[in-house]
1. Comparing 1, 2, where is Cα Rg over 2.2 N^0.38 Å, for residues 72-159 alone highest?
2. Thinking only about distance in nm of label points 7 Å out along Cα→Cβ at positions 24 and 216, which of 1, 2 has the largest value?
3. Hey, distance in nm of label points 7 Å out along Cα→Cβ at positions 120 and 248 derived from one of 1, 2 reads 2.0; which structure?
4. A value of 32, 56, 12, 0 was derived for P(r) over Cα pairs in 20 Å bins from 0, in percent; which structure in 1, 2 was it taken from?
5. Kindly point out which one of 1, 2 the value -9000 was derived from, the read-out being helix-only ellipticity at 222 nm (-39500 (n - 2.57) for each DSSP H run of 4 or more, over all residues; to 500).
Structure 1
Amino acid sequence: MRQEVLIIDDDPAIHNLVAAHLSSPLTELSSAFDGNAGLAMAAERNPSIILLDIDMPRMDGHEVCRQLKVSPSTRSIPIVFLTAAASTTQKIVGLGMGAVDYVTKPFDPLELRARAGAALRLRQDMDSLASRALTDELTGLYSRKGFERHLYTELARARRSGFQLACIFLELDQFEAMKNQLNRRVIDELLIHVAADLEKMCRREDVVCRYSEDRFAILGMSQDAGCAIEAAERLRLRLKAWPIVHAMGATRITASFGVALAHFPFDASIVAEAEEALNRAKQIGGNRVEMAGGSN
């Protein structure tokens, strides 16, 4: 697996030195020469680890580390501090802020490779654990945690792309009645079938999640509200098109949909707006698509 190391240091010589010691066919190196550029690159590229200089002008490494650790999109990236004067006090401060290690300048090549390698293995372990936590065991879709993790990434992508982020929530109609009529195995079959249909109908770049027991969520770029509503309507018609055959017979599925578009300042309020639209669709009678901010 190819891994990326982001170096944030104001000294070009340090970048060259790190490249000389860490470059390999499986390691990509990226460079930022000040704190602001490093924060932007970390958010955009999500590197495997960050090598971060402490002593930089304007914004020092401690402040960069603090901002990285408060941002949902970068807080999980392991940070290794680079410093010419790693006093015990300085190490305690940095480790307390969330860094995983220190490398003292001038580098010993073997030590640099060893500490960077340990941080990369830590990231792999974290990603493996996160992947299991972010995946719904029954359907294989992203879980609610997976949705929340991707939400901030997709909001950032919407800011850069010029497109709008659409959030679509859907919930199966009459699900409680189905649970009373059918056994658990059949209910699971129905949910797996719905998940497969949603994944098949969505684009590869869309984020499709099982948000709760019978509630699903989709995140994807959209040109405007009309396109987002059209996408939700296609999903609604797909689900109701034919009954799902199972061991106890056949069951027809319908679902209610709520759609919202992210707007400036592109924050997480899109989720509450989509859920509010979904609740309105259910209250009206279900098997329909409602747009946040009005009726459809």
Structure 2
Amino acid sequence: MHGELKIFAGNANPELCRRISESIGVPLGDRMVSTFPDGEIQVRILENVRGGDVFVIQPTVPDPNESLMELLLLIDALKRASAQRVTAVVPCYGYARQDRKDLPRVPISAKLVANLLTAAGTDRLLTIDLHAGQIQGFFDIPVDNLNAFPVFKQYIEGVRLDSPTIVSPDVGAMKLASLFCTKLDLPLATVDKRRVGDYEVEATTVIGDVKGKKVILVDDIVSTAGSLTAAARILREQGAEKIWAFVVHGILVGPAVERIKKSQIERLVITDSVRTEIEDPDFEPTVLSVADLLGKAIMRIHKNESVSSLFW
């Protein structure tokens, strides 16, 4: 058993932090996060954490640069205050889509972020649905990569869709879609696409039978919604009857809201892993909370119990 359990929150998603705190009955730690006039972030821990088992909750999106820097400073402050162990709880891991050299002379940004977190003093990472599972290998510390399937499963069973088909909008989401199929005993299809620009994709064909079917599109991230809406368009062209989308991290930036409103997607279901601020009153996605899932994982890590049993 490690020291006393303490939880500290960054500013990236205060509502999720509050829900996690309530779910496990541990109050949020007292800290100060402010900004100097020139934009530098200032952090101060306002309570004793010596010997403590500390969890810092901070997704690194939206505002990935500011959120990441704030997280690094919180971790450094806690380590210098003699916390025994610091676990970074990063519900959505920013820069995860830059996980390889796919072009000449580009960085592997996901690896750099891993190095920064480790250098700051992170002893363990807790996250949800990494965009690429191999990012776990960028760390030389333990990484617990949860998935949001249990949260979605409860919702799907509640709405009782009649024998839907699970569809991956691209090859990258196949592993997550396959998990849905395995756990729910449902058929699987996928959309073949090609990227025609930094923000544009073209869906070309559907591999699998969706004609006359109710379809659940499954993906880990929706940012500008190009891939998701392109997949929905070709699914409708191939005869899909109803299209719902289940996405773990609903970042929803730029043209995302307008694209989804004009698309064939009838319902968008996301989680509160990131703070989503939608100003359009005519667009209201269904938001499911991952607070209980993260709360249970935090308690299991603190008690040295199995985390994988939450989802396997």
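Since every read-out is calculated from the coordinates, none of them should be taken as a lab result. This one's a predicted model, so the numbers in the text were calculated from it and none came from an experiment. Cβ atoms are built from the backbone, for glycine too; each structure is taken alone.
1. Working: 1: 1.41; 2: 1.28.
Largest calculated value belongs to 1.
2. When distance in nm of label points 7 Å out along Cα→Cβ at positions 24 and 216 is computed for each of 1, 2, structure 1 gives the biggest number.
3. 2
4. Numbers: 1: 30, 43, 24, 3; 2: 32, 56, 12, 0.
Source structure for this number: 2.
5. 2
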